[in-house]
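Just so it is clear, none of the values below were taken in a lab; they were calculated from the coordinates. Here the structure is a predicted model, which is why all the values come from computation and not from measurement. Cβ atoms are built from the backbone, for glycine too; each structure is taken alone.
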Structure P
Amino acid sequence: MGLKTNTYLIEFNKLQHGLNEYEFGINDEFLSDFEFSPIKSGDVKAEVAITKSENVLEFEVHLEGSVLVPCDTCLTEINLPVDEYFDFLIKMSEENNFDDPEIIYLNRNEISYDLKQFLYESVLLSLPNVKNCDGFEEPKPCDQTVLNRIQSQVDDNEEDSDDPRWEKLKDILK
């Protein structure tokens, strides 16, 4: 389930019936706990609203802030905005089941749920599939040295395309 921490722990017995609100920070210290994270730095506020009823906890999460990630094209660190809403349910049942992405079934004997892994994965899901400098205003933060190297590699490959072996391989696609 991920790393257990008291900071992001929701203790069921401390929740009142009805609406409960929490605010969590997702920062560099938070992200450092995830060893292979593509995000190394960030400042995101997580507002969590939990509605408690007899056997169900309804979570509504709003993430807002920004994270620093490498550009997929030039590898320059770029600051991407995060502004997303996520929701899920926790239902008390006879056994734990985490197979459904929108409903978590927890054993009635469970007394808490750690939100840390959910918050981390939600931040990742809020990022675009392609993270690049295209959305930035001029002058873009692109690393021109890297872009020039990529372009020179493309140019070299185009010169190599006269090789007859490549032509035979291209015929396979037809």
Structure Q
Amino acid sequence: MLELGKAGTAGTGKGVLPVLRDGSVVATLKASNWKEAATATIGAQQWVLAKAKRALTARWATEPEDAVRMSARQTSLWEGTWGADLEGIPVEVRSASYWKGAHRFLADGRVVAESGTTGGWSPRPTLTAEPDLPVHHQVFLLWLELIISRRNTAVVVAASGAAVAGGSS
């Protein structure tokens, strides 16, 4: 299981999130707080994760900005489904639990990964994947889960703010 650690822990610098497997760092993620963007370091390879038009994309840092190795796009706002492409492998992202915000990742109808959370007051995403799913694919899916979580939180905050403003006349 991969777990997104707290920023600045496990030997990472300030603002850098460790990606942990059994307590060991397998990657790092420097995620922007304001944009849907991040830089992931997996071994010696640097990845650029960003929003390009309506899709979330991943490319090697050494590649041109329009290169896309992995991508994800929301397919249904109402159902909360996404479609992802992991270097030519189509993956369907479905909600596994509305209340927990968990997702199932399916390739050819087979579950290749499932997300979850750890921590209490400030939950962090986790990803349990099939052993044959490459680490860089897992890190991309973990980042996708972070983005989905941030989007859902923003909607809840906006809705509760509107409810408070609407009820305070």
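The maximum of Kirkwood radius over Cα pairs in Å over structures P, Q, that is, the highest value, falls on P.
Comparing relative contact order in percent (Cα under 8 Å, 6 or more apart) across structures P, Q, the highest figure comes from P. For distance in nm of label points 7 Å out along Cα→Cβ at positions 44 and 68, find whichever of P, Q sits highest and give me its label. Structure Q comes out on top.
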